[in-house]
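Colleague: Structures are listed in the sections that come next.
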Structure P
Amino acid sequence: MTEQTESRAVLVTGASRGIGRAIAHAFAAQGDRVAVHHGRSAEAAERVVAELAGDGHVVVQADMADAEAVGRMVDDAAAALGGLQVLVNNAGVFTAHPPLTTSWEDWQELVSRTLAVNLVGAMHATFRAVPHLVAAGGGAVVNVTSRGAFRGEPNTPAYGAAKAGLNAFGQSMAQALAPQGITVGSVAPGFVQTEMAREVLDGPSGDAVRAQSPYGRVARPEEVASAVLWLASPGARFSTGTIIDVNGASYLRS
């Protein structure tokens, strides 16, 4: 990896907890300035900023399903940080909507919300970040997607569809933005030890989920953050368009 020598301005969406929090910590630990985005968790986001190494970190807010709010949030982050060199699209929602047992009304609501936050919101954030990245002379966009994009999510099909779409969007943007010196990559975790997954991991199916990996466990948030950090590094520039699996060999794709 090419050594990081200068502090960069980094926006991490969904950074008030879980994977996003770990990603914010990883960037701050190497001297970067981080904008910690949240949707409705202001206190948690403020706690994350207080925990981060170094200084110059800020909190920004937006409902990722609101395009105008997302646009303002990206611009606010760039203004507060003095520019923008890295965008990490991590924000997401995960709500069960199995097709055989979900009502038509709930199906419409949950599918629309999941796609709006997990896919469309990330697309809008990327579009709005591009001028800032170009002004900085280049940079990186890293999308946090999912193993479910490849193996399917029968109880949360819109989640799997959104993450598959985010993988495809990232690869399209990798081709579109390379001439501007902007790298675009994706990290696809399996289950991760976070609050979002706690109900499953602490429930009756928890042991079976852990047994999916030959390591007998799920990923730690810091392991996902390490992959994000590498994709955003100068040393990963020629790996643009890459999708890195972080699932402990629980699902292998060709």
Structure Q
Amino acid sequence: MAVTRRSADKWIIDFGWTMGEEDAALYEAPFQYAQEQVHPMRQRNRRQSNRLNWWRHVEPRQGMWKALDGLPRYIATARVSKHRLIVWFDIRVCPDSALIAVARDDDTTFGILHSRFHEVWSLRMGAWLGKGNDPRYTPTTTFETFPFPKGLGPGVPATDYLTDPRAQDIASAARRLVELRDRWLNPPEWVKWVEEPVPGYPHRTVPRDGNATKALKKRTLTNLYNARTQWLADSLARLDAAVAAAYG
């Protein structure tokens, strides 16, 4: 879900958490989708407020939005995923309940969380879910207990370690990884970036032709990490080495 950026106290209004059913119905296409897909599920929900206000985006996460307020981007990862993929989200994108949001915008934190060390920790301290027994990321037992390198943890402002060589090496490796991933996901020869009709929303990609449309369907992060191409393996190894050095 994309939104126009506002101050933290405006999120409830902007996301329709107080919007009545008649006002919500004015947005015909999304309301019809909610009627068909969301309403039946919500009627089975144990919480009365969720059953009665079925068209609303459940409940506001005011603490999360206050933590994210002022950031241009934030880190996100899926609750349940075969690979522990760490990605950047534009601040104008609202994460749903299937995602974990981390209120940091620095490349060093991104790199540490995407390292093999954090992945192994999350596998050991997390849970497992579904028929495929996929790893489930639980913030309280994985993120909150994870031993970050000394001086590079989430309790330290990123500005405090800008000149730390350890942080710089991790940040450089993380930026390179993201750059290569983005280039693979959206090759410039296949896509073009266009503005959304409503000002303030993130730009989106549009395939340049029919062949690009077909090819892009296979360009997902899961497919990339399943294939484990050599350039990806090299990038991850460089990142892991930088994080290992930060631990000493």
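Colleague: One of P, Q was used to compute mean count of other Cβ atoms within 10 Å over residues 72-79, and the answer was 18.2. Which one was it?
Modeller: The read-out comes from structure Q.
Colleague: Upon calculation of distance in nm of label points 7 Å out along Cα→Cβ at positions 32 and 240 from the atomic coordinates, which of the structures P, Q produces 1.7?
Modeller: The correct label is P.
Colleague: Computing helix-only ellipticity at 222 nm (-39500 (n - 2.57) for each DSSP H run of 4 or more, over all residues; to 500) gives -11000 for which of P, Q?
Modeller: Q
Colleague: Also: One of P, Q was used to compute log10 I(q)/I(0) by the Debye sum over Cα atoms at q = 0.09, 0.10, 0.15 Å⁻¹, and the answer was -0.49, -0.60, -1.29. Which one was it?
Modeller: Checking each candidate, the match is Q.
Colleague: Supply the structure label, taken from P, Q, corresponding to mean count of other Cβ atoms within 10 Å over residues 120-127 with the calculated value 22.6.
Modeller: P
Each value in this text was obtained by applying a stated rule to the coordinates, not by laboratory testing. Everything numeric in this text was worked out from a predicted model, so none of it was measured. Cβ atoms are built from the backbone, for glycine too; each structure is taken alone.
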